[in-house]
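Quick note: the coordinates plus some simple rules give every number you see, no bench work behind them. This one's a predicted model, so the numbers in the text were calculated from it and none came from an experiment. Cβ atoms are built from the backbone, for glycine too; each structure is taken alone.
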Structure I
Amino acid sequence: TAAPAAATAAAERAALQGRDHQQALIHQHEEIVSRETSRWKDRVQQLEEDLRSSRIAVSRAQDDLNRERRKLRTGESPTAAAFEILERQIEEAAREVTDRESHWQRVLEEAKALYEVQLRMLRKKWEVLLQGHVSEAEELRRQVATYQKQIQIQSMQQNPRAQSAAMAAVLEGRERARRAIAAAAAAA
């Protein structure tokens, strides 16, 4: 009677350990996701600030260009060289905005790809560990079943009255093992 109880207790401990380990892995995954999200959120904010600054520079340059065009129409003509300088400044500011947007888009795509690879690796590691715990639980279940059969045979050989008590203990042990395995599977 002590062997099935010990085996059942061991199965329950294994199921609890498997569940605790799974929860620790999930918590670790959530921490990684939180850190990465925070880090990329900061980068995106910096990109947005750079983009705003660049747009302001482009807007100012366009205002300057429009002002110079109005002067041309009203006869207050700047020199051709000043006009060309202003156009180059506008083109350069627009090009900088485009380059920054492209750069940050590439950075975001690379970060996303890296995060997906890290997530897949973490998920595979977790699945391997979980499969190990499931295998351990199955092995423990087989051992409990073997012990139960041995106890049942010994009980029947020793005492016919003990047969019914042994059978009840075996059934109770099986039920506990089944619940422990079901709990481990549900935790998975």
Structure II
Amino acid sequence: MRICQNILEIGAGFGRTCQGLIKLSDAIQSYTIIDLPEMLSLSSSYLKKVLSNDEFEKVKFISPENIHLVKNKDLVINIDSFQEMPRQTVEFYMNNLVSNAKYFYSKNPIGKYTPESIGIKLGDPNQIREILTLGLSTQIIDIFNEKELRFARRQHVEAYRPSKSFVLVNECPMEIFPYYHNVLYKNIQ
């Protein structure tokens, strides 16, 4: 963790990853969170309660329109939010933030599944049409078929690779939800 002193998280939710990493490592000098304004309010309130004053001072909160204020980071993290963004938004973050980092960690689903595949009946299938287009891994998969999951993981790892200068360090599926994938990339430039 010593090589990752300056961290950026895109879409931090409550900020629990930030909380955990700051509590685990004194080496972290700064932790920047980029999120929607209403989520920044939530994460700021939460982190103010669970971090010491010194720890909280390391955290910066930035809305998407101010990403020009973000300096190069050692590590960029995205957990479970690129899947909720349009492709153009993910590509914007990849090109303007992730591509300048030393490392990129992603935990996102490796594809989409239909509600019917897990026993949910929708009255109007158009309700989910847009959801199925979000993120970079948009293929419909059978989340209970290991062969499909293996193939989708390979596609996912390549889809979320920020650029050709990034190499795969390690990857593994989440055991409890095997359609979620942990991936760590390193920028070799």
Handout entry: Structure with the greatest value (metric FRET efficiency 1/(1 + (r/R0)^6) of positions 53 and 125 (r between Cβ atoms, R0 = 41 Å, to 0.05), set I, II)
Key = I
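Given that Rg and Dmax of the Cα atoms in Å, for residues 37-100 alone, derived from a single structure, equals 13.2, 37, which label among I, II identifies that structure?
Details: I: 16.1, 56; II: 13.2, 37.
Value 13.2, 37 for Rg and Dmax of the Cα atoms in Å, for residues 37-100 alone corresponds to II out of I, II.
Which of I, II yields -36000 for helix-only ellipticity at 222 nm (-39500 (n - 2.57) for each DSSP H run of 4 or more, over all residues; to 500), as computed?
On the way: I: -36000; II: -8000.
Matching structure: I.
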Fill in the blank from the handout: Comparing FRET efficiency 1/(1 + (r/R0)^6) of positions 85 and 117 (r between Cβ atoms, R0 = 25 Å, to 0.05) across structures I, II, the largest value goes to II
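For relative contact order in percent (Cα under 8 Å, 6 or more apart), which of the structures I, II scores highest? Mind dumping the intermediate values first?
On the way: I: 46; II: 19.
Greatest value across I, II: structure I.
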Problem - For 20.1 (mean count of other Cβ atoms within 10 Å over residues 29-36, calculated) the corresponding structure among I, II - result: II
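Given that distance in nm of label points 7 Å out along Cα→Cβ at positions 5 and 69, derived from a single structure, equals 2.3, which label among I, II identifies that structure? Intermediate values should be presented prior to the final figure.
On the way: I: 9.3; II: 2.3.
So the calculation was done on II.
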Fill in the blank from the handout: Computing Rg and Dmax of the Cα atoms in Å for each of I, II, the value 17.2, 52 comes from structure II
